[in-house]
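Colleague: Please find the structures below.
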Structure 1
């Protein structure tokens, strides 16, 4: 009976020792898995940061180009606006010239009619008609 108990205790001790060894191995494997996961996370974070930086630089470059285009377009529109104002000024001047021409023509017509009346009355007085 003692032999059975001794064998049983030896088997239990061996099982416990095996379980302890397996527990130590399991802990070592968990640490290795955690280390590999941390390394993978670090790598992914690095790649993400690089991509974010690259996209940020691309965005900044694109925005700079767009603002440059806006500035160029603004200059073009400003130039067109100045040209339109000049055209409007010239049209107003032309309109004013036309008005003056019409007034002058009306005065010449009045003066011509007055001369014609004077000549007509002088002619009538000379000819007696």
Structure 2
């Protein structure tokens, strides 16, 4: 599982994280539900916070063969007033795209992809 981002370097607050989810399973698998979501979270001293900003449900993808590669386009809006990415000494604000594939009667597939959100107008 990988993500091909349209703008790989920086995502702009008030814009959107857009790209394609690329699935090429190592073994045949059935996906009964799937989603791509955008989150931010804090790490560091003090309380931690986390929020889901936007989510796209891709639905049931059905049977995926290990011989096939499938692509699914997504666009996740970023709220203009949300926090920007910050890597400080006492606190960090981390943005990430999370992919969840629901496998019936098996271990769900989950993966996290970091993204960098900058203010409109650049850093």
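All of the numbers you see were taken from the coordinates with simple rules; none came from a lab. These numbers were taken from a predicted model, which means no experiment stands behind them. Cβ atoms are built from the backbone, for glycine too; each structure is taken alone.
Colleague: Where does the value 0.00 come from, among 1, 2, when FRET efficiency 1/(1 + (r/R0)^6) of positions 4 and 92 (r between Cβ atoms, R0 = 41 Å, to 0.05) is the thing being computed?
Modeller: Going label by label, the one that fits is 1.
Colleague: Can I ask one more? Work out which structure the value 1.5 belongs to, where distance in nm of label points 7 Å out along Cα→Cβ at positions 76 and 108 was derived from one of 1, 2.
Modeller: Details: 1: 4.7; 2: 1.5.
That value comes from structure 2.
Colleague: For helix-only ellipticity at 222 nm (-39500 (n - 2.57) for each DSSP H run of 4 or more, over all residues; to 500), the calculated result is 0, so let me know which of 1, 2 that is. Intermediate results must be reported in sequence, preceding the final value.
Modeller: On the way: 1: -38000; 2: 0.
So the calculation was done on 2.
Colleague: For distance in nm of label points 7 Å out along Cα→Cβ at positions 28 and 68, find whichever of 1, 2 sits highest and give me its label.
Modeller: Working: 1: 6.1; 2: 1.2.
Comparing 1, 2 by distance in nm of label points 7 Å out along Cα→Cβ at positions 28 and 68, the maximum is at 1.
Colleague: Now for a separate question. State the single structure among 1, 2 that was used to calculate log10 I(q)/I(0) by the Debye sum over Cα atoms at q = 0.16 Å⁻¹, giving -0.79.
Modeller: On the way: 1: -1.02; 2: -0.79.
So the calculation was done on 2.
Colleague: Compute distance in nm of label points 7 Å out along Cα→Cβ at positions 20 and 100 for each of 1, 2 and report the one that scores greatest.
Modeller: 1
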